[in-house]
Structure formats: structure tokens, C-alpha cells
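Asker: I've put the structures underneath this note.
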Structure 1
Amino acid sequence: MQYRPLGRTGIDVSVIALGTMTWGQQNTEAEAHAQLDAALDAGINLIDTAEMYPVPPRPDTQGRTEQYIGTWLRQRGRRQDIVLATKATGPSRQAARPSHIREGRLSLTRENLFEAVNLSLQRLQTDHIDLYQLHWPDRSTNTFGQLGYQHVKDEVTVPIEETLSALQELVQSGKVRHVAVSNETPWGLSRFVHLSESRQLPRVASIQNPYSLLNRSFEIGLSEIAIREEVGLLAYSPLGFGVLSGKYLGGQRPEGARLSLFERFSRYSGDITQSATEAYVNLFRQHGIDPAQGALAFVNSRDFVTANIIGATSLAQLRSNIASIDVVLPPEVLEGIEAIHRRHPNPAP
């Protein structure tokens with residue numbers, strides 16, 4: 001395994017991180033524990049979860065993912081071996097976002113964040129969270145595939161400085177070690193960094209946004225900030241919900257696969273996305289590279305990436321994805337990737 005600095009925290013995290021959003025929906029508690037064991041055996045130390053998980057978010061399963069991690073921690077006693085990251089759900093300003101969590105108390109205020117942290121700590125069965133992330137901004141932004149920013153005039157939101165001040169209290173309490181953002185924009189990340197420096201507030205250590213061969217929009221504005229300000233990317237959906245493995249090509253819907261089970265995940269299913277995916281899969285296969293490992297290896301190789309968050313529903317799939325850390329893409333494959341990207345730029349933002 002390879003390791004990279006987590007911002008300016010002094011902590012090194014594995015380039016491959018273990019994502020957990022299927023646990024409690026597609027994966028049982030025993031399967032979750034087996035994945036954790038296999039991940040640590042492979043050298044992974046960064047475990048990413050959220051109070052909202054599993055996904056799709058539902059009232060009857062909410063928090064189950066954190067609970068599974070908590071029972072694993074209680075049984076294995078390996079808290080010191082992991083960097084535990086979770087997220088506070090943001091306000092539900094769009095119909096697709098969950099409003100059931102904490103009975104809708106989701107704005108990023110001091111009171112709500114303290115409640116969220118305390119509930120996560122109970123489920124996780126630990127006394128501290130290593131990296132506490134804001135799952136999405138308190139304000140309306142163009143995230144989760146929305147193209148173009150549509151300003152909401154006079155929108156009532158919690159100021160970033162107020163949220164950072166609350167996070168500072170959580171750090172001072174010892175319940176949180178470091179803080180981070182997720183699904184943020186260039187403006188938002190810049191404001192977080194500026195306020196942390198000008199007001200002596202906690203500095204965000206990372207940003208968790210989508211990044212894959214099908215969505216390289218992070219490169220346009222955020223990658224420069226990530227490098228210059230040492231706020232590296234924790235890349236999620238690096239396989240586009242498994243699409244880049246090639247298993248959905250030709251209209252295939254394997255039994256038990258994510259896109260077979262849940263119709264709501266259409267972000268990676270468009271015609272242009274399918275064309276781009278076919279091109280990437282063919283490129284990797286022509287060079288004897290497993291398509292999923294090739295797609296993950298591309299993410300691993302980016303200089304603005306701190307960690308690549310992989311997810312799996314089986315141990316075989318997990319081990320194959322972890323093995324991408326040993327894949328080095330030759331120049332001709334990287335050139336082929338850029339040629340495809342020019343033809344199909346960001347088909348699934």
C-alpha cells in the first residue's frame with residue numbers, strides 16, 4: 001500500500017480508502033466486518049462513512065453503516081489502526097436529498113453539529129472521529145450532477161464562519177480531530193481556507209468530491225486549490241457506480257448490482273456515458289489491463305488526490321480494486337485516455 005499526507009494534519013492515509021455506503025443495504029454486518037478485516041490486512045487505514053449511510057438513504061436503515069463499524073471496533077479493538085472519517089448530513093434543499101435524519105435538524109449550526117457528532121460517536125462506539133466532514137454545503141450549489149450554478153437570492157443559510165466555529169469547539173472537546181468538506185465548490189473551498197487562516201479556525205484537511213474517468217470536472221477549478229492549499233481530494237465514485245468496470249455495457253444488468261437494484265442512480269447511464277465507457281474499457285483490454293483496475297489506477301495517479309475511496313459488495317471485488325494500487329498505466333494508455341476524454345469530456349458530471 002502507498003500512503004499520502006492528509007492535508008497538514010501530520011497523518012498519513014492509505015491511497016486506497018475503504019468506502020462503506022453499501023453496508024446495511026447490500027451488505028450484511030458480517031460482510032462489512034470481513035471487508036474491514038481484508039482492507040486492514042492490505043494496508044488500508046482510511047475508512048470513510050457517513051451518518052446518512054447506507055445509500056439509498058432511508059429512515060429504516062439510516063445509521064446502520066456506522067453501527068456496523070462500531071460493532072467491528074468493539075469486537076476487534078483496532079481503533080488505533082484506522083483513520084475514521086464520517087460526515088454530517090447537510091440541509092435538504094432538494095427533493096432528492098434526505099430530510100429524515102435527526103428529524104430534519106440538518107442546517108450546519110452548532111447545535112445540530114454537536115447532535116450529529118454525538119449520535120455518530122454512539123453508533124461508532126468510539127470517543128473521537130479522526131476526520132469529520134460536512135457531507136454537502138449548507139447553501140444551494142450545483143452538486144450531485146447539477147450543471148450550472150443557479151443563485152437563490154436571499155437564501156437563509158448558516159455562514160461558513162459559524163459552522164467552522166462550531167467545528168472548532170468539537171475539535172477542542174476532543175470529539176473530532178480534524179475537519180473536512182465534501183461536495184464543495186471552488187468558491188466554498190476557498191472561503192473555508194480563507195476563514196480558517198484569518199479567524200484562526202480549524203483548517204479543512206481534505207475535500208471529498210466525485211472524480212473518475214467519466215467525471216474529471218474536479219480538474220477545472222478545484223485541483224489547483226487542492227494542490228496549492230494542501231487540501232487533497234478524497235475521490236468518491238471512482239468507478240462511476242461500477243460502470244467503468246464494463247459490467248453494464250450492452251444493456252447488461254447483473255443480478256444484485258447497484259444499477260440493477262436501484263433505478264434512482266441514473267447519473268452514469270446516459271448514451272454518451274455508455275459510449276465513453278466502452279472506449280475506456282476497450283482501451284484497457286487492448287493493453288491487458290482489467291478495466292476497473294485501470295480506471296482506479298488513473299485516479300490513484302493524480303497529484304491532487306490524497307485517497308481513492310473504493311467500495312465493493314464482495315471480497316473478491318474488494319481485493320481486485322485494492323490491487324489497483326500496483327497498476328502503473330503506461331504512457332500509451334494515458335495518451336489513449338486523454339484522446340477519449342477530448343471526444344467525451346465529463347459525460348457524467
Structure 2
Amino acid sequence: MILIEKVNKIYSNGFHAVKNVDLEIKKGDIFGIIGLSGAGKSSLIRLINRLEEPTSGKVIIDGVDITSLSKTELLEKRKKIGMIFQHFNLLSSRTVGENVAFALEIAKWDKNKIQERVKDLLELVELSDKINYYPNQLSGGQKQRVAIARALANNPDILLSDEATSALDPKTTKSILELIKSIQKKLGLTVVMITHQMEVIKEICNKVAVMSGGQIVEKGGVHHIFSDPQSDITKELISYLPSTDEKGIEVMKHKGQHIVKLKFLGVIAEEPIISQATRKFDIDLNIISGSIDNLSTIQVGHLYVELVGNFEKQKQAIKWFEESGVIVEVIYDGI
């Protein structure tokens with residue numbers, strides 16, 4: 001669906017915002033691109049529809065390199081790429097219905113069909129009763145729903161979201177994410193979400209790429225990134241174990257007793273694996289801390305445990321965990 005090959009973006013002031021990025025986004029993905037401020041993620045998403053011109057590289061959508069399109073060809077291609085923004089970008093002098101209709105007018109829809117299409121779109125985003133309201137009469141969440149309706153006006157195949165929930169409160173953010181997820185499923189969209197909020201990735205995305213300094217430092221399935229983050233920036237963004245710090249683990253260290261971090265993916269997160277290990281190897285497992293993350297695609301469980309008992313049996317238990325599909329990281333080897 002979207003293939004980004006060796007893309008660079010260098011601004012006129014010399015700032016290298018996007019550095020040699022390769023990325024593949026498949027049809028039907030809800031793909032998150034996350035990073036701290038200045039990571040290059042907003043520049044990258046604007047390259048996908050050529051709101052920004054890449055300095056070099058290719059952006060291929062459905063087999064077509066859009067960097068090679070003329071202005072006329074690009075305008076036609078953009079009709080199939082909807083985009084929503086952090087600050088809504090609604091026209092204050094137009095009603096809700098007129099804001100949505102504006103996108104259709106620009107696309108030169110038949111005037112007789114515009115009103116019906118507007119009603120369908122507002123019903124889709126659950127704002128039918130606000131058709132004659134003005135933006136200043138709406139809440140932030142309602143404004144974003146109007147922006148989503150407008151982005152969907154031309155039946156796009158791709159929906160780009162540039163920090164669409166960062167100006168919203170947590171409750172409204174959740175409702176907007178649920179709406180996007182519902183629309184994506186109903187319309188079969190490919191969605192690209194730019195965000196600095198790991199909660200957004202966790203709530204809605206199935207794939208994620210982590211950006212830092214203009215580069216992709218890590219990418220893959222959300223459950224893999226959550227369960228086994230590789231880069232320091234990913235670990236910082238996730239911070240999935242807020243109640244446990246290195247000092248806490250340091251205090252727990254006792255000679256002859258392993259400390260391990262166990263990570264469970266999917267249904268195994270619900271299995272009584274700790275009690276099974278205790279019975280099987282006749283050792284005790286003291287839980288230091290733990291949590292379960294309910295991702296959009298899968299459950300991921302995290303546990304810090306201390307193994308107590310026969311040292312060789314502890315080693316056997318660690319091996320058994322690995323063979324059972326648990327990701328094991330030995331924090332302290334008991335020596």
C-alpha cells in the first residue's frame with residue numbers, strides 16, 4: 001500500500017528532518033509512528049501526501065511513485081488520501097455541514113450529491129444533530145469529528161492522522177480513537193497515526209515505528225515492541241514498569257537466587273504459568289512487580305520475579321519458561 005524508500009527531507013535552513021527512512025505500511029494497517037518532539041515524525045507523514053517535498057527518495061502508493069507525479073496528477077491522488085490535524089483546521093465562518101461540504105466542492109462533486117454525502121458523513125462520525133452548528137459552538141472532540149468527516153469526504157483509501165488527539169483530554173482521546181478504529185474497520189482504510197503518546201499506539205495500532213533524530217530506530221508489531229523494546233528511546237516511551245526501578249531490584253538481589261523479567265504474549269498472559277513452575281520444579285517464585293498491557297491486538301504481561309530454591313532447579317525453570325513461549329531476561333544470575 002505505502003512504501004517509503006530511502007527518503008530524506010532537508011529544509012532550506014539545512015535542518016535534516018528525515019534521514020534515509022525505509023518503511024512499509026500494508027493495506028489495512030493502523031500504523032503508528034511515534035517519537036518525541038523534533039523526532040521528524042510530522043515531517044515524514046507530510047511527505048506521504050507531498051504536503052512536503054522529499055529532498056530524495058521515493059514514496060510509492062499502490063505501485064505509483066507520487067514524487068514523480070505532476071501537480072494535476074498529485075491533486076487527483078490526494079483525493080484518496082485523507083488527513084486530520086491536531087488543531088482541526090475548520091473554517092470558523094462555515095457551519096459543520098458547510099465545512100464537510102467544502103472538501104467536496106474543492107473536489108468538484110455534483111452539487112446535487114453533496115448534501116446527501118454530508119449527511120452520511122456526519123452520521124458516520126455521530127454528529128448528525130450538529131449539521132447547522134458553527135465550530136465555536138463545538139467541543140474539541142466534536143471539532144475533531146467534523147475534521148474526520150471532512151477527511152473522509154472523497155472516500156479515501158488512506159487516512160493520515162498528525163497528532164490528532166494530542167490537544168484532547170484523555171476521555172475524548174479514547175472516544176476519538178474508538179471512532180477511528182470503527183471507521184477503519186467499516187471502510188477498510190489504511191491508517192497512519194503520528195503521535196508522541198504511547199497510549200495511542202497501545203489503544204489502536206497494530207504496527208509501530210519509533211523515530212528519533214529523523215531516523216527509524218525500531219519498528220514492528222506493537223506487541224513485539226511493547227514486550228521486547230530494543231532502543232533506549234522506545235524503553236523511555238513505553239516505561240511500562242513505573243513501580244519498579246533499578247534500586248528496587250538491587251535491594252532484592254540475594255546470592256543463589258535468580259531475578260528474571262518474564263514477558264508473556266497473547267493467551268499465555270492469562271495462563272497460571274507461575275504456579276505451574278512452582279509445582280514442576282519445587283521452587284518458590286516471589287513476584288516483585290508486574291502488569292498486563294491490553295494492546296489493540298494482543299495482551300502483553302510483564303513480571304519481575306525472584307526464584308528461590310535449588311539453584312539447578314532455578315536454571316531448569318528459566319529454560320522451561322523459554323520453551324513455553326515466555327520471553328525471559330535474566331536480571332540477576334544469583335552469583
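Asker: One of 1, 2 was used to compute log10 I(q)/I(0) by the Debye sum over Cα atoms at q = 0.13, 0.27, 0.31 Å⁻¹, for residues 107-162 alone, and the result was -0.47, -1.14, -1.29. Which label is that?
Answerer: The read-out was computed on structure 1.
Asker: Using Cα extents along the principal axes in Å, for residues 51-178 alone as the calculated read-out, with 43, 39, 24 as its value, let me know the right label among 1, 2.
Answerer: Going label by label, the one that fits is 2.
Asker: Comparing FRET efficiency 1/(1 + (r/R0)^6) of positions 195 and 219 (r between Cβ atoms, R0 = 30 Å, to 0.05) across structures 1, 2, which is largest? Mind dumping the intermediate values first?
Answerer: Working: 1: 0.75; 2: 1.00.
Comparing 1, 2, the top value of FRET efficiency 1/(1 + (r/R0)^6) of positions 195 and 219 (r between Cβ atoms, R0 = 30 Å, to 0.05) belongs to 2.
Asker: Of the structures labelled 1, 2, one was used to calculate mean projected area of the Cα convex hull in nm², giving 20.2. Name it.
Answerer: 2
Asker: Could you figure out which one of 1, 2 the value 153 for volume of the Cα convex hull per residue in Å³, for residues 3-114 alone was computed from?
Answerer: Derived from the structure labelled 2.
Asker: For FRET efficiency 1/(1 + (r/R0)^6) of positions 211 and 283 (r between Cβ atoms, R0 = 35 Å, to 0.05), which of the structures 1, 2 scores highest?
Answerer: 1
Asker: One of 1, 2 was used to compute distance in nm of label points 7 Å out along Cα→Cβ at positions 91 and 323, and the answer was 6.9. Which one was it?
Answerer: Among 1, 2, the structure yielding 6.9 for distance in nm of label points 7 Å out along Cα→Cβ at positions 91 and 323 is 2.
Each value in this text was obtained by applying a stated rule to the coordinates, not by laboratory testing. Everything numeric here is computed off the predicted structure, so don't read it as measured data. Cβ atoms are built from the backbone, for glycine too; each structure is taken alone.
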